[in-house]
Structure I
Amino acid sequence: MKKRILSAALAAATLLALVGCAGSSSADSTPEQKSATTAGSSDSARSWADIQKSGVLHIGTITDYPPNEFKTDDGTPTGWAVELVEAIAKKLDLKVDYELLLFDNILPRIEGGAIDLGVGSFTDTREREKVVDFVNYYSAGTLWAAPKGSKVDPDNACGLKIAVMTGATQQLTELPERSKKCESAGKQPIEILPYTGQPEVTNAVLMGAADAFSADSPVTIDAIDALDGKLEIVGDMFDTAPYGFPVPRGSELAEPVRGALQELIDDGTYEKLLKKYHSESGAVTEAKINAASE
């Protein structure tokens with residue numbers, strides 16, 4: 001049975017269509033809202049020696065993609081991916097300092113050296129590896145959800161309105177490819193409806209603004225569990241790909257993070273954490289760097 005506080009939090013967020021907001025905080029205190037473009041900017045990545053000397057890992061995270069990344073009632077980042085990176089930091093004898101960001105802002109902030117590592121359920125792709133490196137920690141597929149009893153079929157979705165998270169692979173790759181096939185067959189294109197957070201994506205389907213949504217498999221499963229049967233999975237999972245924590249390209253940080261993650265996999269902490277959030281189906285046994293290029 002899913003943890004009650006998680007389900008309640010997602011249901012409330014979905015019905016209110018809450019959006020993740022920009023900010024910065026220490027992991028040991030309540031985050032204070034402020035612009036994601038203020039203070040902390042840097043033109044280059046910190047070296048591993050500088051990070052160790054500071055004792056702090058600067059992390060940019062989203063808070064609108066439960067169960068992977070979301071926030072508590074007081075605004076503190078949480079979710080299994082957030083807890084995982086905190087466990088990695090602990091292994092490295094580092095504290096964490098969060099900057100709450102929109103998904104699209106994380107990679108530019110890493111590339112510019114303003115943050116050391118990102119948490120945002122990023123799919124590791126060769127295109128993204130041109131600007132950052134990824135420490136791979138999970139394997140997720142894509143799953144569609146629609147109102148219970150609907151006849152939506154992902155393989156026959158021409159002319160439908162499909163909600164997605166802005167910047168996700170579903171918006172950038174999956175749905176444009178599906179829509180192009182529709183048009184090539186002389187059918188109506190898919191209307192792609194992007195939203196800044198998963199609660200908004202889910203709410204669009206609940207309120208009838210979209211026929212279905214497409215999202216990463218753990219997120220879709222969590223949304224269905226939290227909404228007590230209002231939504232259901234339609235179609236099968238597809239396009240399985242690795243998640244990765246993005247770090248500056250060519251930086252010294254990737255290997256220490258990978259090594260700490262592998263220790264957590266080997267000692268069982270990783271599996272225990274995924275089971276806590278009912279997300280163990282995508283567990284990996286080996287921590288890698290830039291798996292998309294293999």
Structure II
Amino acid sequence: MIFRLKKTSIACMVFMMTLTSSVGATFHPGDRGNQILAIQQQLNSMGSTVDADGDYGSQTTEAVRMFQAEHGLDADGIVGSMTYQALMGTDMPDNACTHFVQKDMDSDNSAAGSITADNVVMIVQQALVRNGYAVSVDGVLGTETDAAIRQFQSDHGLEVDGIVGGQTFYALTGQTLPIAPFSYGNTPGFSEGESIVAAADQYLGVPYVYGGNTPNGFDCSGFTKYIFSSIGITLPRTADEQYDIGTPVAYSNLRPGDLLFFNSGYSGISHTGIYVGNHEFVSATSSQGVAVADLDNAYWSSCYVGARRVV
């Protein structure tokens with residue numbers, strides 16, 4: 001049984017190539033050339049200890065950040081016009097550096113194309129791995145990748161919000177982000193229903209706790225409320241209240257992300273879960289914690305009441 005939703009992608013290998021930069025107004029991590037060498041030499045003359053190798057890597061980024069902090073500048077590790085003038089004593093020149101950028105290659109070693117909503121999460125995960133962060137390169141922006149993005153942002157003086165916008169994407173990859181910013185719960189290429197299922201996948205095995213509504217322990221409605229809130233949808237707290245919202249959905253029309261409801265011998269609705277596809281659903285059960293079950297199982301089919309769609 002496969003539960004995790006993953007966007008399919010071509011098996012790829014990563015190689016690095018040099019391109020001429022035309023960003024003009026800034027020097028960024030990943031830039032290389034004599035201009036970076038001059039910046040490094042000037043940093044060393046002012047007390048830093050960086051390798052003067054013309055390579056704007058993590059060591060140079062940290063030295064720039066320290067210089068900026070000491071001089072009351074925005075400590076983002078990027079040499080813009082104000083930083084350049086404070087450091088070099090002259091106006092900012094055009095950026096004539098080269099820089100390394102990632103390209104995806106398929107198994108035939110031909111270009112796989114541009115960055116798209118379908119491959120951008122995997123590109124971010126590959127970049128995180130290259131930068132030393134332990135994440136699975138699976139195309140799913142779950143809690144593991146979200147934590148790594150936030151740690152990368154913290155380590156590089158960026159706003160720690162978990163959002164992969166232009167600045168974070170460039171710092172990671174050396175490339176311009178061609179799509180809208182994205183984050184955990186707002187994953188490009190995923191429908192809202194798929195994002196809900198991908199979020200739920202992160203908590204398989206979390207124990208059942210009566211009244212629980214955090215990753216330390218969930219009850220059934222605490223789990224559904226928590227998962228939906230991760231993509232910005234607020235549900236009522238209890239299962240019977242959740243049953244009163246959304247649009248009723250016939251069993252034959254279920255799709256991932258629909259809420260399922262059951263009456264397991266008590267008055268009214270006593271259990272809820274999230275449909276994941278293939279006649280399976282995930283819920284927080286008292287016997288197994290957060291787990292996937294077969295909707296056609298004799299027990300669950302006997303107490304199934306109905307479904308609601310809220311996305």
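If you work out FRET efficiency 1/(1 + (r/R0)^6) of positions 170 and 258 (r between Cβ atoms, R0 = 25 Å, to 0.05) for I, II, which one comes out largest?
I
For relative contact order in percent (Cα under 8 Å, 6 or more apart), find whichever of I, II sits highest and give me its label.
Structure I gives the largest value of relative contact order in percent (Cα under 8 Å, 6 or more apart) among I, II.
State the single structure among I, II that was used to calculate mean projected area of the Cα convex hull in nm², giving 19.0.
Corresponding structure: II.
When mean count of other Cβ atoms within 10 Å over residues 122-129 is calculated for each of the structures I, II, which structure yields the highest value?
Biggest value here belongs to II.
Computed from the coordinates by the stated procedures, all read-outs in this text should not be read as laboratory data. Here the structure is a predicted model, which means the values were calculated and not measured. Cβ atoms are built from the backbone, for glycine too; each structure is taken alone.
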